[in-house]
Structure 1
Amino acid sequence: MRGLDRTKEGLALLLKIASCINSKRYFKDVSLLPTNDEINSVLSMESVYDTSDDKTFKDKVNEYLYEKKYNKAIAFKVYVYDANKNYLCTYPSMNLMAKELNLKPHTISKYKDSDKPYKGYYIYSELQESK
């Protein structure tokens, strides 16, 4: 209903329809159903969602969830230093580093920014200044 069920009029329409249906989804009293004019008045209302880009609400939700899921994983870069704290390389994400080095992300999280070396390597979430 393009979000119209969130409006006062849309909710009233849905409740009116629901009151006419029994537990087996059969209509109890058809005379209590909303008229075509009542239905059309709600359906002709402006959508409560932004429809300026012609994307459906479902598409927008999927885009949002995709962004939230995958951008979170690459929210920060991971910088790797050797035992002498000389810069070696950068990984775009902790998960990618874990895959490439055959590690668990938990291991990287545990040693990241701890100033404790993991197998002779230091892991940081920020580029460290040379000393």
Structure 2
Amino acid sequence: MSEGGPDHLSVQEWKKFEQRTMTDGYREGFSSGKDLKLQKGFDVGYGVSFPVSQFYNKLRGQMAVKSYKSGTNIDANKILMDSEKKVLEFIAISLTRDGVVSDSERPPQDWVELAGELNTIAPYLL
């Protein structure tokens, strides 16, 4: 058989196919792994921050009812929104810095305290 014969062409085509398949497989695997990692990060972040937001929403609701019942204007909304933002930013920094979320089961009040916002919201706790 000569160098440029049909068998040689098949070997060349096979090598190209093999290389292309390996490259495509690597890209697909990398993409899938990246997607799984992103989803896991989202799930953890959501699981930690959603209860904190619920906690703050409950406080805002309680303040609205208290304001209505007393006939006074208790405008704690801005203070509570700013505090919530600080706590959520603290959580985001903590989770990305550590990379491991062993604290994901903490109650919202613990996150508020860790973020240094407990004194800010203390007057609004019932």
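Since every read-out is calculated from the coordinates, none of them should be taken as a lab result. Source: prediction; values computed, not measured. Cβ atoms are built from the backbone, for glycine too; each structure is taken alone.
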For the read-out relative contact order in percent (Cα under 8 Å, 6 or more apart), a value of 17 was computed from one structure; give its label from 1, 2. 1
Taking distance in nm of label points 7 Å out along Cα→Cβ at positions 17 and 57 from the coordinates of each of 1, 2, which one would give 5.6? 2
Given a value of -27500 for helix-only ellipticity at 222 nm (-39500 (n - 2.57) for each DSSP H run of 4 or more, over all residues; to 500), point me to the structure among 1, 2 it was derived from. 2
